[in-house]
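Input: structures, listed below.
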Structure P
Amino acid sequence: MKVVLRSDVASMGSKGDVLDVADGYARNYLIPNGLAFKATPGSVEQSAAMRRTRELREAKEIADAQAIADRVADKVIRIGANAGDEGKLFGSVTTNDIVTALAEQANVVLDRKAIASEPIRILGTHTVAARVHPEVEVNVTIEVVAV
């Protein structure tokens, strides 16, 4: 049975995709749960409009994420921490600390899970990867200074 997806379905497709699925799967799961509707000639045209809208939205999200990445890429984010004489920190600088410093110093709001970094335990300059969007990743320079 040909169906048009109303919303994103994991491992199947995205909103507006026209798919050929098993009759039982369509009748018993997709259609009753509002995830899809039966494809007709008119609905296929409607699905094309849904796909165009989705593609425009995704392009705008990627452009916005790239703008954020460009704004953060050339900045050095300074984080103060208590340290001993040899430069080792009492504790560590975590992803939460990095996200808070990004929000304060660069006006960029990210989730802590977007930062790919182990806790920083020594003073100095470090580079961490930040995933602003699933398709946009930027390296952020973090400078840990003694307080």
Structure Q
Amino acid sequence: MKAPIRLEQALTKLYEAFHHGTLHPGYCKYCAVGNICDNSDTWIHLTDTHGSLTLSFIGQLNENLDRKHFGYLPSELLLIESTFLKACGYSTPLMLGSKKPTRPQEKELLFEGLCATVGLLCKLDNIPNVMDYSKLFEFENDAPVHELADVF
């Protein structure tokens, strides 16, 4: 199955950010959406609070005009960011005193955030989660249900 271009681009950017150390949930240019948006912080004007699902006036206007940013509607970008933040251990929206991890750039924590984010990105494009390897371990009568080549 061929992945939509927006998904391919988002996954590539998140992969590179993860492996190059430029993924940081607490900073709008380096969070999941910041990386998807080429490390720009222009997307923050789509909401009034980082991590919120509520569109600002500008976000609502862009949404109503069906404007997409790097392939995603404003509401989708906010959902992506909220999903990433929550999976990284933040309480959303981010505000003074909100729960946050003590080591936000720990690789395992970022990996958990990315797993949730990739699952959502796939769901938004109506394709199976590329991170789901559970088919590898399905069996029937003590034999694998799927061949390894069929899963990849």
Structure R
Amino acid sequence: MATYLADTNLLLRLADPASLQHAIAANALAHLLGQGDEVYLTPQNFIEFWAVATRPVEANGFGWTSERTAKEVADLQARFPLLPDSPEIFTRWLELVKQLPIHGKRVHDARLVAVSQAHAMEHLITFNASDFVAFKLVVSLIDPHSLVTGRGG
């Protein structure tokens, strides 16, 4: 049984049936859970999810109400275990951003990697592996497409 931390982009595709990657997200998660693997979330996932879900469509968001977003968050909480935040996550995050060339929005990705490290997650599942290139030696990246098609990781 392997352990995976989900990137927020996976959850956003899962929650949006209109997304071209919705079926891939759903099938990849079903594949992992079906073989007894564990997929975890972190509070950061919910913060990022809320930001995108409630942002206007014109600003690359879903334009959802707080009520709809709260329901989706509750559904995700019921489906996936939540890893707690801890001081160790901050310590690992700070080490990563100081040691690697991490700037701007990538600091959020560094925090997911720090969560993975602090909780000994084996893999990070993401549609945006290119966002995590700086961390390839630190965390195993899994593209949901590879789980559905059986090609690569």
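Since every read-out is calculated from the coordinates, none of them should be taken as a lab result. This one's a predicted model, so the numbers in the text were calculated from it and none came from an experiment. Cβ atoms are built from the backbone, for glycine too; each structure is taken alone.
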Upon calculation of helix-only ellipticity at 222 nm (-39500 (n - 2.57) for each DSSP H run of 4 or more, over all residues; to 500) from the atomic coordinates, which of the structures P, Q, R produces -16000? R
Please compute mean count of other Cβ atoms within 10 Å over residues 7-14 for structures P, Q, R and give me the label with the greatest value. R
So semi-axes √(5λ) of the Cα gyration tensor in Å, computed for just one structure, reads 30, 19, 13; which one of P, Q, R is that? Q
Cα Rg over 2.2 N^0.38 Å, for residues 23-86 alone was computed and gave 0.97; which structure, P, Q, R, did it come from? Q
